[in-house]
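Just so you know, all these numbers are worked out from the coordinates, no wet-lab data involved. The structure presented is a predicted model; accordingly, all values stated were derived computationally and were not measured. Cβ atoms are built from the backbone, for glycine too; each structure is taken alone.
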Structure P
Amino acid sequence: MSLPNIIFILCDDIGYGDLGCYGQKVIPTPRLDQLASESMRFTQCYTGSPICAPSRAVLMTGLHSGHTRVRDNMGIVGGVGEQKRVPLEPEDFTVAEMLKEAGYTTGITGKWGLGEPDTTGIPTRKGFDEWFGYLNQRNAHSYYPPFLWHNEEKVILKGNLDGQENDYSHDMVFDFACDFIRNNSDGPFFLYLPWTLPHGRYEIPDANAWDDKPWTDDEKVYAAMITKIDTQVGQIADLLRELEIKDNTLLFFGSDHGAARRWEPFGSCGDLRGQKGTMYEGGLRTPMIVHWPARIPAGTVSDQVWYYTDFMPTVADVIGVDAPDDMDGVSILPTLLGESQDIGERFLYWERFGGGFKQAVRWKNWKAVRNPSPLLLDEPLELYDLDRDIGEENDVAADHPDVIAEIENFMTDARTDSYNWPIGVKGSHG
């Protein structure tokens, strides 16, 4: 079989409970549910971070948030501009660079967040042949921006100048994605779709379908955003079928982290504690659908534990190249192919600095969380048994000193120091 096309759709702020196939009862998601029925759906997949930029860095580099270059949305020391954005550097090898070396045409459209203009971290300097969208995360908070970027050139959106709101950025991103697929249907191609939906600001051309609901305006727009995501994922699936490349396209669908709010009318976080920004399951666990009709058993639900460090090694395995030796992840290709794979006893690690230093570890059925402390590394760990307590309501650290000792021992060497995020220096982040 020829090398597969690879698509990764990364939504921004979708919660674990936002899709029908994950228990959503209020907002219909028929196309995503259909996709899940044709795919492998994961119940224990984790993002790279509970916030935007480091989660994307983990996905792109295969290094967890204690090793990757970008560890929070803004740096504490250094960084670019007033927001202190830290870019990827030339030595930060990305999955796009790996695929380009293997002969793939590579494209990205949406929100990048890993390099400001004229830095080493912009997409066309990190392995992407073509790119369209937002470089700066804060600019991406507006769906009617005055400009977007195409490769290294600004594209002025005249319909959004002087207070106008005519050019909805996400629809432009979606159109670019469809054009990229059509133009490269002979393959192989890699298309990374870090969509801005359903992140705030809560703006959408048409939320009228929900006018009769007793919800806030933001809730109505959020529901409309989920509907748009569902519709457009379905349209991408239809396009792949129309071009006769669906069977040999490996497609991932997930979120960069948990929902930004609990969104109580919808139960966006499901039974999970916390939300975006927290180290609890509601901040880290993501819906994940992986679709590859030629190879992946349809209608499969897997409880395999994995996270975004594993994407790059998995892709390397799929295309038959060696992943870099320093990867924190492992290939989950055996799991995707329906084979037995024993990776459940490894340690998964997260950290972030915004609002105080936080850490989390998943090991077997255990989840350890360290919340902010003035002294940063001496705060005791909380411990939860996820097999019995998915909502992380009962801290059992006192009952399991042996487990705490194992996790603390792992954490001793789990991370490396970062110039941009030094331990012991508190910064503000956003």
Structure Q
Amino acid sequence: LLETVTVLAVIGGWEKPRVKEYMALLLLLEAGVMGVFMALDLLLFFLFWEVELAPMFLLIGIWGSETEKHGMPGRIYSAWKFLLYTFFGSIFMLAGILLVYFQAGQNTASLPVLMQHLLPASTGVTLPLLGVTMGSQLLAFLLVFVAFAVKIPMFPLHTWLPDAHTDAPTEVSVILAGVLLKMGAYGLIRICLGLFPDGLQQFAPLLVVLAVINILYGAAICLVQKDMKRLVAYSSVSHMGVILLGVAAAAMAVHTSNPDVARFGTAALMGATVQMISHGLITSLLFFCVGVIYDRAHTREIEIFGGVAKRMPLWATLFTFAGLASLGLPGLAGFVAEYMVFTSSYRIWPVPTAIAVFTMILTAAYLLWMLKRVLFGPFNLRWNWLPDATWREAIPLVTLAAFIVLVGIYPGFLLDVIVPALHHLLPVATTALGR
């Protein structure tokens, strides 16, 4: 996913001013994110987590929007907001990593080693100043969880995301939504489920509440958005909540003796992992489509468009396709992931899952409302001059659309990779699945 999205972002941003510096920072950003996904050492994980901050800060701050925000250019405001939020979470992550290092007594930060020597869930740690005692594994989980909650992003730590997307260049928004948000979800699965299974299980009831809030709040706030890019940004908050719901269900499969909970918890985690891929593909396509119209009209206001499909049929077709994929149309990537999560998590968290499924109605409402206002209806003669997408713009759009169809029709090639990887995190549950 990272490699695909980065290559397409390079193609999409080929005509940027100061293109050499722009591409160099994109590649540095890619290297940092790749390091996060490949690191098998907690300190290396933290190092690469920090490496991606600098190029993202510069990409937003230099090539971002000039729209005025709080007395300064929007690109400056959003770049600093992104940096400060992420750095805030990183402080807690570092504290959690140090706690694991000193409490585990292994003199190493290697993930495979630490997974074999988990922190005892019953050993208490007294917090300085507060005087509160809690299990060392739960405390380490909570510290690291803050960083992942910021990056996912999870309500109420999400406010940096709409500003960052609104003011970032299109290609940076694509990488941010397509890959960077998945760093938080990946950390939640790889680190929290791998190193702090008992802590995650204790936190699961609150996590499922936060997941439902994410899904419901993100969808509801989309209904009042007037900017296409901001609407897609808030839709990411909602769709990332589906991943949280899957992880919350999987947390209940830790150390379970109930084979049904084991099966459904693992299936929910598989669905959450597929959702990471499908959301990355679909949201990247949505941001590319918004970028195409913005490069021509220099506005993203939904209200001022109308009937644009008459002038830009290829772009309108792909934009409609992206919207339908995002709302979970069967046969496309979004449906596969959400179906796996919802049908599995319902057996473990029935009421929260029912609320989340109902929220999908709101998802259809805001996406179809946006498509109707922008593409169809009375044609606004103001846009009579708009040209359709060029071949350079069409390459990323068509490529992403093809991957969305592939995952929707044949998700087995992803599951063949996902299931063996999950076996190391939930061995009891995956054994119960018979895989």
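Taking FRET efficiency 1/(1 + (r/R0)^6) of positions 205 and 245 (r between Cβ atoms, R0 = 25 Å, to 0.05) as the criterion, the highest value among P, Q goes to Q.
When relative contact order in percent (Cα under 8 Å, 6 or more apart) is calculated for each of P, Q, the greatest value falls to P. Structures P, Q were compared on percent of Cα pairs over 16 Å apart, for residues 317-356 alone, and the highest value belongs to P.
From P, Q, which structure was Kirkwood radius over Cα pairs in Å, for residues 197-276 alone = 14.5 calculated on? That value comes from structure P. Out of P, Q, which structure matches -23500 when helix-only ellipticity at 222 nm (-39500 (n - 2.57) for each DSSP H run of 4 or more, over all residues; to 500) is calculated? The read-out was computed on structure Q.
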